[in-house]
Structure formats: structure tokens, C-alpha cells
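Colleague: Multiple structures are listed underneath, in C-alpha cells.
Every read-out reported here was derived from the displayed coordinates using simple, explicitly stated rules and does not represent laboratory data. From a predicted model like this one, the values you see are computed outputs, not experimental measurements. Cβ atoms are built from the backbone, for glycine too; each structure is taken alone.
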Structure P
């Protein structure tokens, strides 16, 4: 496993805390349901949190793929897929099962369209179902893991240089999803910003591509002044994103359905070079908090909405239907604590053993490939 970058861990922690805050604010919304601004803040936290995750994912995965492609490693694509899917799928299926059990407990039936979830097609080109709502972003990520390296491999087989194949693949997905989003937002003005645009796989690859292109050019960004200027430019882009989000009508604004996603992703991408140099004493309480939050972020993401619904049913609705503000003061800390407790437990008892198994499998496959090659010689 490669050494973790503290600045990126801070960004991961910020991303998951924004998502967690988005769902925690649901308790406040129930206390003051007439406040539209609180609802907007809740949805905004979720929007920015996931967008930041997309850009970070594009940057980190792009860095890995770039090294494999430039090195022209044989069978690199299979090694990459095995590593990625061992990292993402076991936890996903664990929480998918838990969500199915919870749904069955509430309704006495299985969710409709459950067969879509194992292949992440529940929101491929249409709105995501209500069941397991946070899974929408995982579908975007999983198809990115599948399609991006596959296009690179095809281009390399077509005798295009590996480094050019990387850039052309990123450009294809960037242009494809952006153009598709611009087109459908224009011809179907009735599309809902959140359900019909934001959470549909084919419209969202461009956010990941911002990270992909950053991963390619990051080696050329050495100057501290350049990093600072990019950081300020990124903050400016994010300021435009925030102002547009809170001032425009989400379901009527063409800007929000199109450019808003692009400018938000670019803004987050531009702050990453500066954050790579960010340092803080890792052994103090703040440093440990960010490191652990980043480490457990995947499990927190998968568990937090399920834990919110459990807290809502068994604590908030059961005991605080009259005194809602008392429920807010209790349930938000309960939600946060339970997310950290569950995620820390899942990471240590489940994620780590799976990742250790992954290393053994990758090593075994590499050995078999080398043995096969020696036999051919």
C-alpha cells in the first residue's frame, strides 16, 4: 500500500463530513420544515461532498492508471480491476444486504428493481430509485473504473501511444458526458436537477475527468506561486458554484443543469495541487481525526443514510415527535457517533482482511502470468 498524503486525507475527510452533515441536517428540517434555506444547505452539503469525492477519485485512480499505462505493464488492466473491485465491491455488497434487510423489515417485501444493483445499472441513464439512495454515486465510479481503462486499452491496441491513449480516453469521456448533459438539459427542460441530471451515470463522467487530467499534469506543477494561484482560482470557481446554487432555480436553470457541475469539479481540481503540500502534525487530535475520517470514509458514506433512517425511526420519531428540538440535539450526535463506530468496526473487521486477501490474489496472478511467460519462452 502506498503512503497516504495528508492533504488528500483532509479533502477526503471534508468530503465525507459534508455528506454526513447533509443527512444530519434532515433532523433540523423536521424541526423547521418551513425553512427552505435549511433544505438548500442540506442538499448543497451533499452536492459538494460527492463532487469532491468524484474529483479526488479521478485524481487518485488516474495517477495509478497513468503509471501503469506509461510503464506499458502487461495485463495491467486486469490487475487494476482486481485491486479496485476488491476495494469497492465487498463493502458495497455488505451494505446493500443491510439495506435490503432494513427495507424488508419496514415493508415485508424486497425492493423493486433490486437486480439492477449488483451491476450498478439502477441509474445508468435514468433516475435512481429511492432504495439505497447513496448508491447512485457508486454507479458513476464503478462504470468509470470499467470504461476508462477499457478505452485506453482499445486505443493502445490501435497502435496509439500509451500516453496519448490516456489523454484521448479522458477527452472522450469528458466530452461525451458534458455534451450529453448539455443536450438533454436543452431538449428536455422539465428534467429535475437532482434526480434526472445529477444522479445519472452517463451525465457525470466529466467530474471524474477533471481529476484525471490533473493527475496527468500534476508533475508539471512545481512552483509554489503557481499552486497558490491555482488554489485561488479554484476558490473563485467554487464561489461561483455556491452563488449559483443558492440563487438560481434548480429545476429551471440551464446553468445549474450543465455548467454548475463542470465549474464545481474544476474548482475542486484546482485546489488539489496546493493541498498536496498541506502539512499538520498527524499525532495531534486534529491530525488523527482527519486521518481516521479519511480512512473510514468509504464505510461512513455507505452507512450514514441507513443509520440516519434507523435513528429517525427508533429515536427521533419514537420519543421526540412533540419536542423536535430535543430530538435534534440528541439525534445528530447519535448519528455521527454511530457512523464512526460502525465504520471503524467495518474497516478493521471487514475491509482490512479483504484488502489483505486482495494483495495475495494479485501476487498469485502475477506469479502465474510470469510462469506462463517463462513456459512460452
Structure Q
């Protein structure tokens, strides 16, 4: 018989709302309806119990890169984010030589098939040189559907998302190709107009890659992609809530217009997340991390983040003033739905994986469970 734990006393955030002095039963790897006699009881009084975090845009952590590292590097990065509450992570690549990206996708696909990561996100090379951010301009290219298909084939069915500047030649055809293959087409690193962005959404784009960042600002005569992405109910917008990428007012604006059902918190983390300041490589680009902020050595552009999702959660509640239930939707339920995994993860419901996070009353992480096993045991804290 599978070992059963009964977690008691916490404020449990469920899809229907928050239950004070709640009770959650974990049987083996899953959440259960009932507990047998003699089950282990874990008292979590004074704490919050929320679903495990789901990160759909992450380039690494713990000194290891998802974008160019070995399988061992990727696993080290996964473990780093896991102890910060991210129980499901998609590995994001960055712009590189197409043949290298295809080879690297093959390795990442094996890790996805093993269940270590939840798939692959290609951020580049099909992005705009006008909004390249921390991507090597010499390696950028227009989104040729044949080359898009090459990366999808290399990912062996494990591609989950691709970020495109959809205004470039081949952009709309590439969006249609991705949609046909069940891969999320994300608008990002784009110089598109409002009208061009609407065209991309109509073609099948459903995600905004780190909204506000690496795209034209909102203007009253040229509303640009931000307005199109916020106002269309078919689109989920990614937000990096680290205090560097977004002003709190911009974050609240996104929540106000998109609503809590269309926001996904991401880290866009690079190697330095959970590791420290210093010099790193993001793909072929050298990055300097100082005071937790990552910037390109050459040019000074922001180069991803050092964010972990537990910090994003705490900031959303304590700085941005968002309701806990809205944050849970953005950090767990919505990204799980985007990945097509909401039958398994993203909420605390019977039958789903026992992926959960325990937070204290100051919203600091004190416990993480993944598939019924403590990664961080709140009783040992």
C-alpha cells in the first residue's frame, strides 16, 4: 500500500477558493480523497499550501544552462528551481546555430521523455534584430517554416513553445505550422505593429513572450503589440515579476486587462538563478550578473533574470498587492493549462500529482513536495 500523508491546519488554496484550517491527503504520488487509518499527519498550522509552480520559460539555474549545457547541467538547473518550488519546468533554448539547436533539442527531448523537464521552448533564432535583447544578432534569421519544422522534428514531439517575431517574412506561415503541430506560437522579441500582431493571433499565436519586454512600448497612436496581446482573450501573457523587468504598475495593468486567467508568471532565468553574481554565458553571449541583475557585457541589455518563482510569488502578494488566489492561477494553473497538463498538475485536486509548496505567513517558502516526496521538508526547516 502506498504511504499516505495527511497535511493539516494550513490555508489551502483550491480552484474554488482558499480553505482555512484545510486538510490535504497525499497517497503515494497523488492527491487522494480519503485517508486510511494510521496515516502520517503533518501539522502545517500557520502556513499556506499552494500547488507546485509551473515555469514555461526558463534558461537555467544553479550555475547550469538549459540553453547550452550537458544533460547533467540541465538536471542541476532543474534541481535548483525545484527547491524554490518549481515542480514543473520547460527548458528554454536561446538563439544559436540551427544545427546546434537541433542537436541540443535531441538531448533535451530525452530528458523530457524521462519526465525531468516538461518539454522545450525555442526562444530564437526567429526573432527581430530590432528587439533582439540578449540574443546574438548574427545568428538571427527569418522564420522559414522549413527551418521551424527542422527544430520540431529534432525535438521528437517534446517542443512545447516557440517564440517568433511574427511580422518577419514567413512568420504567419510558421505560426500556422506550430498550431497544426500542437506547439504554442508565442509573439516575442518583435517589432510588430498592433495590426500585425492581430494577424498573428488570428493565425494561431496564443502567448506573449515576457509582455512589455523586447517589444515596442504602448503608444496612444501606435498601440503596438502590447495592446493587441492584452485585449485578445485567446492570448496568455508572460510576466517576469522580479522588480527589474517590470514596474509594479505595469504588472497590475496586465492583470487588470488580461484578468487572472490569462497571466503566466515566468522566471526567464539564466544560469545565475539560485547561484550568485559573476560572469556567465547565455548561449554565445557573455553576461555580467551584479546585485542579482543580469546584463550583457557588451551593450548592457538585460539578459534574462536570476529569478526563482518563490520570489515572484512573494513579491506578487507583498509588493504588488495581488490576491493569493490570483497569484496561484498565474504561477501554477494557467501555465499548466498552456502545457496541456492541467489534468495532472496546476491545482490541488484529488487524482492529480502531489506537487505542492508550503509557504509561511510571510510568504517565504518552507516546503516543497513533488509527486508525493518532500524536496524541501517543512518539518526540518
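Colleague: Among the shown structures P, Q, from which was the value 16.6 of mean count of other Cβ atoms within 10 Å over residues 41-48 calculated? Could you put the intermediate results ahead of the total?
Modeller: Details: P: 19.5; Q: 16.6.
The structure behind it is Q.
Colleague: State the single structure among P, Q that was used to calculate helix-only ellipticity at 222 nm (-39500 (n - 2.57) for each DSSP H run of 4 or more, over all residues; to 500), giving -7500.
Modeller: Comparing all candidates, it corresponds to Q.
Colleague: Let me ask something else about it. One of P, Q was used to compute mean count of other Cβ atoms within 10 Å over residues 121-128, and the answer was 26.5. Which one was it? Intermediate values should be presented prior to the final figure.
Modeller: Working: P: 17.8; Q: 26.5.
The read-out was computed on structure Q.
Colleague: Given a value of 20.7 for Kirkwood radius over Cα pairs in Å, calculated from one of P, Q, which structure does it belong to? Don't skip to the answer; put the middle values down first.
Modeller: Numbers: P: 22.1; Q: 20.7.
Source structure: Q.
Colleague: Quick check on the output: 0.20 is FRET efficiency 1/(1 + (r/R0)^6) of positions 17 and 201 (r between Cβ atoms, R0 = 25 Å, to 0.05), derived from one of P, Q. Which one produced it?
Modeller: Q
Colleague: Given structures P, Q, which gives the highest value for mean count of other Cβ atoms within 10 Å over residues 113-120? The partial results should precede the final answer.
Modeller: Values: P: 15.0; Q: 19.0.
Largest one: structure Q.
Colleague: I've got another one for you. Work out mean count of other Cβ atoms within 10 Å over residues 257-264 for each of structures P, Q, then name the structure with the largest result.
Modeller: Details: P: 21.9; Q: 19.4.
When mean count of other Cβ atoms within 10 Å over residues 257-264 is calculated for P, Q, structure P comes out on top.
Colleague: Continuing with the same structure: Quick one: relative contact order in percent (Cα under 8 Å, 6 or more apart) came out at 26 when computed from one of P, Q, so which one is it? Intermediate values should be presented prior to the final figure.
Modeller: On the way: P: 26; Q: 19.
Structure P accounts for this read-out.
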